[in-house]
Structure 1
Amino acid sequence: MDTLTLALDWTPNTNHTGFYIARAKGWYEQEGVSVAIESPADDNYAKTPARKLADGDVDLAIAPTESVLSYQTSENWVDMVAIASILAEDRSAIVTLANSGIDRPAQLDGETYASYAARFEDGVVKAMIRQDGGLGEPKIIYPDKLGIMNTLLENEAQATWVFMPWEGVEAQRSGLDLHVFRLADFEIPYGYSPVVIAKREQLEEHPERYRHFLKATQKGFLFAEQQPEEAARLLMEEANFADLDPEMVLASQIDISSSYRHRRFPWGYMQPEVWEEFIHWLQKEYILTDREGQPIFDIAIESLFSNAYLPDLD
């Protein structure tokens, strides 16, 4: 039986439910693969998931679109490919505490933004501020990734980027009011996030192994979409969520389940225009640059992703 190691992008949460359900239900084994799941908490995010993939530590990783783009346009080029989208729509947002008085992005000029230090992140945030009429000049800090939301609670930063079906649900359940700035509301066509990524070399050498993995994974996410209550229970059990509130996990699962797939497509399918619009926007805003700040216009967008390893659309 083939063994695949998957690096998560965050500590286990409802972005990952389908993987845990496929494992709990034995669907990976039915497809002839065994899946080991690594949380970034295991090494306190010493390496990003994409870096683990690039270094050959894992076979698969979960990351935003930007990670694939970054590795394919860096001097340390690594040919990695997105092979499935976990969500069909962007569910992330820039947030501030409601009591901060900052209720629009333009007010973030001169305020502190807590960044994950992703290659294009700061440029996207500055562009959002400009789109709202500001100068695009926040102060930026780079705190510990796994505790980044705490920077708002401890008044070390006024804004950060969060995942609304997780941190957003947590905030709502704890009575914490947020101002939420969604990228689409400021004409930013953000790409798929997160996606499942793999190295092209491995995909070409072992295509069936990845197809089997995605077939079982798709079943897991379909189950989570159709049965969120049972999915939340299985996630809690399989991921050993002993210290989390089951009601919070359930609320998150109910919130996210309708976002796993587009109404016209099965789970995992990526629409080319989503990739194209986001990358063209990055180029237009001069955010897609090399390490020396020179713009990158020559990129084969079709090389960044593939639907070929997903089960047939019919």
Structure 2
Amino acid sequence: MEDKIEGPGALETRNVGTFGIAKTTLLDKRFTMAYAAGIGDDNVVYFNDERSGSPQVHPCIAFSLQWAARFRPDQSQDPRIASFGVHASTDLVVHRPFKSGEAITTQGQLLQMRQISPGVYNVDLYRMTSSTGELVAELYYNGITRGATLMGSDAVAGQELSPPKVSGVVSVDPIWKKEIFVPLHAAQQYTECAQIYNPIHTEPSVAKAAGLPDMILHGSATKALALTAIIGQYFNGNPEQITRLVGQLRGMVLMNTSIQVEVLAEQRRENTLTLVFRVVNSDGQLAISNGVVTGRLGL
């Protein structure tokens, strides 16, 4: 009898540097309005199509574009690995705002596989370009395969960005905060509107079978809710001012609970505002830590 295999085992680095599929998505009004509706954002700029260039597009739609382009159909993967993978952090760089009606092509590249104490750390970079080839946004999407070991040494085909720096003291207590209620249907609504489907977010039986207490909200939805609150408070409701969103996922967000978005520091330099934030769940645990938002002022 063969010994029972525990955990995902050893991972190879042969796919580091390779690319996934290139997926082109039309940012039509139906999709961009639905994304904003999926996070309960009532900012009129996402729904008013009566002006040229409108409606505006929520920056976090980049998470939907990444999800659609995550496949590598020509690269084999041990099916055991998926159940040990966790989303660790993201770093979204917006070079210019997404525009309603444009076609965006997204393609990911596996940049790194490194051994860390919890398992194997992976870094993927998704580049989002317009139909003219203009680079619109980049999303560094980082995960950990828990309990895995790496065959051989670390493999690095490209580097992550350093996080934005804020000079001075980051407050222990928030300098601004906002509570947001997450209703029972929040994950189903986000799943369909953002077109990001994983049954641990929508089906209690699947979530509990995976060892979770119940359905949990998507990490990208939590980040989008936080950014929405910050846009409303600090950028006069104008999403086109946002240039970067950084955050590490920590605790779970359950349905029928509230989260609290807390800004801990702000720095204004020339025409740029940098904010340090976190998100706390209903149990007082960090749902997002080391969050940073940067944006242009005066638009």
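Please treat every number below as a calculation from the coordinates, not as lab data. These numbers come from a predicted model, not from an experiment. Cβ atoms are built from the backbone, for glycine too; each structure is taken alone.
Match the computed value 19 of relative contact order in percent (Cα under 8 Å, 6 or more apart) to one of the structures 1, 2, and report its label.
Only structure 2 yields this read-out.
Quick check on the output: 2.8 is distance in nm of label points 7 Å out along Cα→Cβ at positions 102 and 198, derived from one of 1, 2. Which one produced it?
Comparing all candidates, it corresponds to 2.
Of structures 1, 2, which gives -9500 when helix-only ellipticity at 222 nm (-39500 (n - 2.57) for each DSSP H run of 4 or more, over all residues; to 500) is computed from the coordinates?
Going through each structure in turn, the value belongs to 1.
For Rg and Dmax of the Cα atoms in Å, the calculated result is 19.3, 69, so let me know which of 1, 2 that is.
Of the options listed, only 2 reproduces it.
Given a value of 0.05 for FRET efficiency 1/(1 + (r/R0)^6) of positions 174 and 286 (r between Cβ atoms, R0 = 25 Å, to 0.05), point me to the structure among 1, 2 it was derived from. Walk me through the numbers on the way to the answer.
Working: 1: 0.05; 2: 1.00.
Structure of origin is 1.
For distance in nm of label points 7 Å out along Cα→Cβ at positions 190 and 246, which of 1, 2 scores largest? Write down the numbers at each step before the final one.
On the way: 1: 3.2; 2: 2.2.
Top value of distance in nm of label points 7 Å out along Cα→Cβ at positions 190 and 246, among 1, 2, belongs to structure 1.
Given that FRET efficiency 1/(1 + (r/R0)^6) of positions 86 and 238 (r between Cβ atoms, R0 = 25 Å, to 0.05), derived from a single structure, equals 0.15, which label among 1, 2 identifies that structure?
The read-out was computed on structure 2.
Of the structures labelled 1, 2, which one yields 0.90 when FRET efficiency 1/(1 + (r/R0)^6) of positions 70 and 254 (r between Cβ atoms, R0 = 35 Å, to 0.05) is computed from its coordinates?
It traces back to 2.
Taking FRET efficiency 1/(1 + (r/R0)^6) of positions 30 and 134 (r between Cβ atoms, R0 = 30 Å, to 0.05) as the criterion, which structure among 1, 2 has the greatest value? Numbers along the way, then the final one.
Values: 1: 0.05; 2: 0.80.
Top value of FRET efficiency 1/(1 + (r/R0)^6) of positions 30 and 134 (r between Cβ atoms, R0 = 30 Å, to 0.05), among 1, 2, belongs to structure 2.
Using volume of the Cα convex hull per residue in Å³, for residues 158-221 alone for the comparison, can you identify which of 1, 2 gives the largest number?
That would be structure 2.
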